[in-house]
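Structures are listed in the sections that come next.
Every number in this text was worked out from the coordinates using simple rules, so none of it is lab data. Here the structure is a predicted model, which is why all the values come from computation and not from measurement. Cβ atoms are built from the backbone, for glycine too; each structure is taken alone.
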Structure 1
Amino acid sequence: MNAPGVRTSGIDRERLSRDLRQLGVCPGDLVMVHASLRKIGLARTDFGEGGAELLLDVLEDMVGPTGTLLMTLGSHYEMDWVNLRPVEERGTLLSGSTPFDHHSAPAMKDVGWLAEAFRNRQGTIVSANPSGRFGARGARAEELLADQPWDDYYGPGSPLHKLYDWGGRILRLGADPDTVTALHYAEYLAHLPDKRRTRWDYWLAGEEGPQHVWIECLDDSEGIANWPDEDYFTVILRTYLRLGRHREGRVGRSRSELILASDLVEFGARWMERNLAPARR
C-alpha cells in the first residue's frame, strides 16, 4: 500500500499543461469543463491530496487572465425527495425545513468532486438558481452568470446560451458520455411539439422569511420526449464525435475532447428533431 500523500500517477503540472496545450486549450478561451479525476489519474487513490486543485490551477493558467472557466454544479438538496411527490403536497412537506442557500449548498454528487472543488475555490462565482446552478471564474464570469432565467434556466439567456453565442468550447476530460450539459440548450433550440416539462420545488430564504418557491422548465431529468434506448445525450455525443469535427487527445491518463459548443448544440438540436419527433400517422 502506498504511504499517505505519495503520488504514484506520474501526473504533474508540466504534463497536464502540455497535454491541454496539444488538445487546443488557448489563452482567452471560454471553456466549460467536465472531468473525471479518477480517469485523468488525479484521484486521491493514485495522486494523493490536491489533484483537483492542481487541475484547476493548470486550467486557469491555460486560459489566462482573459479566459473564463465554467462548470455545472447543480445542488445537493436534502429535501429533493419532495420533488418525487405530487405537486399539491410539496409545499406542506417543505414547510419548516432548512432553507436552501445557493452559496453554501454542495454541488450535486453526480457532477463529480472537481465541481465541488471549483465551487469552493476562492473567486468562483456561483449562480443563484438551485436547479440550474453554475460556477464560473475568470474574465467574463460575472457576465456569463448574470441574469440567468429562473424558469427554463438552461434556455435563452442562460449561461449555456452565452456559451453557445460567445464561441465557447466544451472540454471533456474522461467524462462520461452522458455528461454534456450544453445539450440541454439544444433541447430548447430543437423544433419539436409537446416537449415534456417539469417542476422543481424548494424552500428558500426570502426577505420576509423562508418561503415555498418552484421552478418550471423542460424536463432535464427524464428528457423532453420518450426515447426507448440509452440516454439520448450519450447517443448524440457518440454520433457527433464520429464526425471528427472536434479536437481529441489524452490529458493525463484520460481520453479527452475539446468541442466547439455551438457546433455540438446545433448538431444535437437537429438530431432531436429527426429522432425525438412523434411518428407521423
Structure 2
Amino acid sequence: MSTFQTQLQSFPSPFARALSNDKYSKGDSQFSVTQLLSPPQRTFLKLQHQEVSSPYGGMMALLGTAIHNILEENVRPELGEKAEERLFTEFIGVKVSGQIDFYENATVMDYKVTGGIQEAAKREHYLQVQMNGLLAKRNGWEVNNVGIMYFQRDWKQLQSLNNPGYPKTPFKSFVHPFEEQEAIDSFKVTVSDHLAASLGSPRECTKSEKWQKPDTYAVMKPGASRATRVYDSLSEAKDALKAGQIIQTRASERTYCEHFCGLKHCCPQYLKESQGLPSEA
C-alpha cells in the first residue's frame, strides 16, 4: 500500500487541513471567556512553549464548529435572533471578550458537543454562559436567562425507543436565570488569575482543573497484590486497619493532564507531581 493510500485510509487530507485550519480568534481582547475559565497556568506556559497535541485531538472541536456553522445558517435576524457575535467589555482595566452562540427572547445560549448523557450543566459551562450573559447586558442586550444546549454525540436512538429512562432526543438544554453578580465575581477572579499568570506568576492547577478525583486508601498486607478493601478517606482506612496490615495511598489519575493537555511536557507542576512530589494546589 502506498503512503498516499495509507494516509487516505487513516486520515484523509481534507480532515488534516480542516484540523490545522483553526480560525478561532478572541478579537481585540487580552483574554476570552473560554480562556479565563481554563487554568491560568496554561496562559503562562503558552507564552513560552509550543503546545503539543495529537493530530486527532481536534476532532471534537471540528464537530462542534460544524454544528455551530449549520445552526448559524438557520438563524432568523428578522425574528430577533442573533448568533456567533463576539462582544467586549473591560474588567480591572483588562479588555475581555466572549462569543455568543445564540440569543433570542432575552436568553443567551451556549452550544456544547459532549460525550455521554448530561444530567446537569457542567459548572464551567454554567459560569461561561453567565459571563457571556454579562457581556451581552453590557453591550445593550436585554438578558433575563442563560442556557446551555448540549449535543450528546453518544446518544443512541434504539436506546431512546427501548429504555423509558433514556433521553428521547440527542439534545439536552439547561436554562438558568441570569445571575449578574455571580458573573461579575467570576470575571474578577479569573481576570486577576490570568493577568498574574501572563505577568509570570501563575497559580498551580487545582485538582478540579486537572480532572483529578480524590485519592483512595487501600488496606492490605505487606507484599500483597490485592487490597483487603479500598476506602475513600484516610480516617476510614485507619479505623479498619488491623494488626499486620498497612495503608497504601493510591493517587487518582490526573485525567486532563495525562490525556488532553498539550503543555504537560513543560509544566513544572505536572513534572513535579509525576515524581511523587507534593504540589501547592
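Observations on the structure shown:
- Structure from which 5, 16, 12, 9, 9, 8, 10, 11, 11, 8, 3, 0 was derived, P(r) over Cα pairs in 5 Å bins from 0, in percent, for residues 156-203 alone, options 1, 2: 2
- Highest-scoring label, criterion being distance in nm of label points 7 Å out along Cα→Cβ at positions 164 and 220, among 1, 2: 2
- Origin of the value 6.5, where distance in nm of label points 7 Å out along Cα→Cβ at positions 12 and 244 was derived from one of 1, 2: 2
- With Cα extents along the principal axes in Å derived as 76, 55, 48, matching label from 1, 2: 2
- Value 17, calculated as relative contact order in percent (Cα under 8 Å, 6 or more apart), assigned to which of 1, 2: 2
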